[in-house]
Structure P
Amino acid sequence: MDKLPILFFFNNTIPGLGFQAQVVAQGRALLERGAEEEGEVWVSGVQPGGIAEGGKDEREAYRKFREFFRCVLLDIAAEAEDFEVFESQVRAFFDEVCATSQKMWWRAVHQVRVEKYTEESLKKRPADTPVKVTVERIGQLVLEHQTEQEYDLAA
């Protein structure tokens, strides 16, 4: 399949002006494989929309997508005057949905279901898994630990 609907899970500790926050996001993205001769893979945000990154393979594209997501959070934190503003702006960013990508994502989910498609390296999770973001003020640095593989195939 050239388009895979994925559910991603990010956990970020974000320093801000006078605060530190833990941002946990469960979102949707579309992983698109280019033609073999192009050797390019893209991960595009569905929710949140408006972010995308490419790479030579799935791992690189996903890593760059994750970094871009974190950079957006850091930019929001750098401009937020306090935690409440940061939280509000993170929620607004996360709630942005790319309608075009969302349609393609659900078409890809349908194709995964019809073809009973599996990807050996991905677990399957229900496509209707809720997307959400939580933003919590934390009093001390929380070290984050994540594996490279943090997304599942939506089915």
Structure Q
Amino acid sequence: MSLNDLVPILQISIGPVILISGIGLLLLAMTNRFGRIVDRVRQLSRDRRCDDNADTDRISAQLKVLSRRARIVRTAIALAGVSVLLAALFIIVLFATSLFHLDIVWWISGLFAGCMVCLIVSLLFFIADVNISLTALKLVSGVRDDREE
């Protein structure tokens, strides 16, 4: 394989590399969100354990919502991670296909489709968490939505 053969492969690989970078930023946001959920659970658990006057029903309801949110965000993070893994495999298969003159277009298509499906489902879980957090905020603080007026 010559350099002239390698350049088009590298050009094709740029897209998935940018995808990996973008998903990495998304993972950063998701893990920060997960960390905030965990911190809040720790704080509420400490409040319930140490404060005799604590409203245990309210705290338990908040902990239940936070637990659900943590599971949702964890799933979103896992799916985004699988998406990055599939994008990396996609790049390797592109190189292997060109290097060994393989005819495995279905593998390449499947890896790319799997990457996109995992990313889309991950984003759906992330959006679900945002919606749950806003609903929980309304329930706990009594905040009204402007659209309700």
Structure R
Amino acid sequence: MLTINRIADQLPPDFAELLSASQRQGIRNMTLLFEHWQDGTERFDGEGEALFAAKSGEMLLGMAGVSVERNLETRAMRMRRLYVLPNYRRQGIASSLAQRCIDHGSETADLLTCNARASKATGPFWEHMGFAPIDWPNITHCLRKSAP
């Protein structure tokens, strides 16, 4: 059974497995998460920010976060650090993590952003999640909250 929990004070004890798997694939986002967590520059503890972990039982399968978008003058939240272990992809885990980030970020801002340059699959994934392609510096996709 998949559970998605918010991470607060420390990275999960089994984070090293995500870090190692992402490095073997040449994907930097878990390395950046680790480095920025250690130096305090990315703790997902600002207003509206959150870091989530997806687990099956006690096994960590993936992580994702949402943080304040610092590249815009308007209030926006940025989807960050989405990663799922390769053997657990295409099972809805990334979509569940992304949706949790979208829901959380939408509580704080009407505009959500992401940078989908990590791989060829990243752009279509975020488009499937409702994001539209854009061409802004360091932002490839955005999602505007619908008016009620």
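Nothing in this text is a laboratory measurement; each read-out follows from the coordinates by a stated rule. Just so you know, these numbers come straight off a predicted model, no measurement behind them. Cβ atoms are built from the backbone, for glycine too; each structure is taken alone.
Match the computed value 11, 44, 37, 7, 0 of P(r) over Cα pairs in 10 Å bins from 0, in percent to one of the structures P, Q, R, and report its label.
Structure of origin is R.
Work out the source of -8500 here, i.e. which of P, Q, R gives that when helix-only ellipticity at 222 nm (-39500 (n - 2.57) for each DSSP H run of 4 or more, over all residues; to 500) is computed.
Only structure R yields this read-out.
Check the numbers for distance in nm of label points 7 Å out along Cα→Cβ at positions 19 and 51 across P, Q, R and tell me which is largest.
The maximum falls on structure Q.
For structures P, Q, R, calculate relative contact order in percent (Cα under 8 Å, 6 or more apart) and state which one comes out highest.
Of structures P, Q, R, the maximum of relative contact order in percent (Cα under 8 Å, 6 or more apart) occurs in P.
Suppose Rg and Dmax of the Cα atoms in Å, for residues 43-122 alone works out to 22.2, 72; of P, Q, R, which structure was it derived from?
Computed on structure Q.
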